[in-house]
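Visitor: Listed after this line are the structures, all set down as C-alpha cells.
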Structure I
C-alpha cells in the first residue's frame, strides 16, 4: 500500500470511528492502531520468536536461529515490495543492522549476554538475525515519524545531537574498560532535548509531548519486548534464568540507545526537525 493509499485508508477509518465513538475514544483507538501499524516489523519478529520457540524441535534439519534469519529477510523484502518502507528508509535501517550487529559481537564477546542455541549463520557466536532486532527499532522510528506526521520543535543544534549519539554509542563499548559515564549521558539527554516537543497527529488534531518522555515510554515497551526474547531463551543475560524478568536497568540502556536510533533516523527526516506543525487542530 502506497503512502497516499495509507492516508486515504486512515481518513476513512477515522471517519468511520468518529461516527460511532466519542471524539476522545476515537482518537485513542486511532492512536493504538497507528502505533501497532508503525511497529509491524518488530511485532512480527516477536511473534516469530514466540511461535518458533513453541514448535521448534532440536532434531529438525534447520536451526531455529537460521529460520528466524530467513523470516526476517523475507519480511524486509515484503516491506519494500509493498512500499511499507521506502528505499531511503531501508538504507538507514541497514545502518541499524550493521551497528547493532557490531554491538552484539562485542557484547557477547565481553560476556554481557549469550545466544545459547546452535545456528549455521552465526558471526563470532552471534546469529545474524539479531541485527534485525535493532533494525526493527529503526523501522518503527522511521515509520512512526511518517505515520503520525511527526515534527520536533524546538530542536537543538544538529551537530550537538550527533555528538551526543556518538558518545552514547561509544560508551556502550568503552564502559568495559573505562568509567561508565551513563549518568552524565542521561543528564545530557535532558539538557539537550528538554525543550524539544514531539508533535504528532492522530487524526485531525495535533498533540505533543516532551521528547525525553517519549523516549522513556518507548524504552519501557522495548524492555517488555526484551522479556519476550529472554523468556523464549533466544538470548540470555549473564547469570539470567529464562524464567527471570530482565532487569529494569536495561530500560536505561534502551533509553540511551533510542537517542542513537533517533539521530540515525533523522538523517532521512531532516525536514521534520525544528518546525511545529502548521495546523494545530
Structure II
C-alpha cells in the first residue's frame, strides 16, 4: 500500500461493522467503532476482546474530529446517520458508505466533506456465529465511487482488506447490484426449492441438506476454476449440458410446486439458448430440449 490509512471510525456493530473492525485491526489499521447502546453492541465489544483485539473498542461517544468514517449501517439508515453526524458537529474529512445500489449523494451533508462508497461484493455472515467462517472480505471485489479523496480511501480499504477495487459509477450501481442479487439471493430460493423437492421423495433431511449444499459448492468451484476468458457455461453439468431431453422431462414431471416447476423450466430454457448461441449443443439436441420445454 502506497500510503498508510488514516485512523478510521466504523459506525455500526452489525455483521459488516463487526467484520470490518476485526479485519482492519488485524491488518494493523488504527480503527475504532461506535454503535448505539444495545445488547448487540456489548456482544461485539466482548467478542473483539476475546479475539485479542484489546485496543479496538466501541466508544461511548464520538470525538469532534473524525478523519475518516465508514458507515456500516443498513441502507435505509445511511442518510439519517450522515445527517446525525453533521448535527453533532463532527468534523469529518472523508465519509464512506457500504451500500451496493446507493449513490454517494445521501452523504453530502457538508460541502467540505469528501463522500464515497465502498461496497464489498461478498456475503458477510455474522462473525459472532457459533461456527465462524474465514473473513469473506479477503479476495472480494469492492465497488468504489466518490470524490477523489473518498475514492482514494475506498481503494486503500479494499487493498488492506485483501480485495480488489473496481470503480462503479452512480448510473451503473443498479445493474451492478441486480447482478449481485442474482448470485447472492436468487440462488437461495433455488436451494430451498431443491431441498423441498428432494424432501418430498422421503430423503433424510439433514444429510440431504448437507449434500445439496456440497453440490452447490462443488458446482461453484468448477466455475471458479475456469480460465477468465472462458464462458461460464463450460462449467455447466446436468441434463441441458448433455442435451438429455428425457431426463429434463422427468424433472419437470416430478416437481410438484408449480412455481418451482416454472422456475426450472425458464432457467432450463435460458440455458438451452445460451448453450446454442455459444455452440455448446448440436441443433438436434436443442430441438429436443425445446420440445420438452414447450410441452411442459
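Visitor: For FRET efficiency 1/(1 + (r/R0)^6) of positions 46 and 246 (r between Cβ atoms, R0 = 41 Å, to 0.05), which structure out of I, II has the highest calculated value?
Guide: I
Visitor: Of the structures labelled I, II, which one yields 14.9, 51 when Rg and Dmax of the Cα atoms in Å, for residues 166-221 alone is computed from its coordinates?
Guide: Values: I: 14.9, 51; II: 15.8, 49.
This figure was derived from I.
Visitor: Computing percent of Cα pairs over 23 Å apart gives 63 for which of I, II?
Guide: II
Visitor: Still on this structure, please answer the following. A value of 1.00 was computed for FRET efficiency 1/(1 + (r/R0)^6) of positions 198 and 238 (r between Cβ atoms, R0 = 35 Å, to 0.05); which of I, II is the source structure? Write down the numbers at each step before the final one.
Guide: Working: I: 0.50; II: 1.00.
Structure of origin is II.
Visitor: Moving to a separate point now. On mean count of other Cβ atoms within 10 Å over residues 150-157, which of the structures labelled I, II is highest? Before the final figure, lay out the partial values.
Guide: Values: I: 17.8; II: 23.1.
Sorting by mean count of other Cβ atoms within 10 Å over residues 150-157 in descending order puts II first.
Visitor: Hey, another quick one. I, II: which one has distance in nm of label points 7 Å out along Cα→Cβ at positions 38 and 182, as calculated, at 2.5?
Guide: Here the read-out was taken from I.
Visitor: Where is FRET efficiency 1/(1 + (r/R0)^6) of positions 126 and 190 (r between Cβ atoms, R0 = 30 Å, to 0.05) largest, in which of I, II?
Guide: II
Visitor: Still on this structure, please answer the following. Which one of I, II has relative contact order in percent (Cα under 8 Å, 6 or more apart), as calculated from the coordinates, equal to 24?
Guide: I
Visitor: Taking -21000 as the value of helix-only ellipticity at 222 nm (-39500 (n - 2.57) for each DSSP H run of 4 or more, over all residues; to 500) derived from one of the structures shown (I, II), identify that structure. List each step's numbers first, then the result.
Guide: Details: I: -21000; II: -14500.
That value comes from structure I.
No lab work stands behind these numbers, since they all come straight from the coordinates. Every value quoted in this text rests on a predicted model; they were computed, and no experiment measured them. Cβ atoms are built from the backbone, for glycine too; each structure is taken alone.
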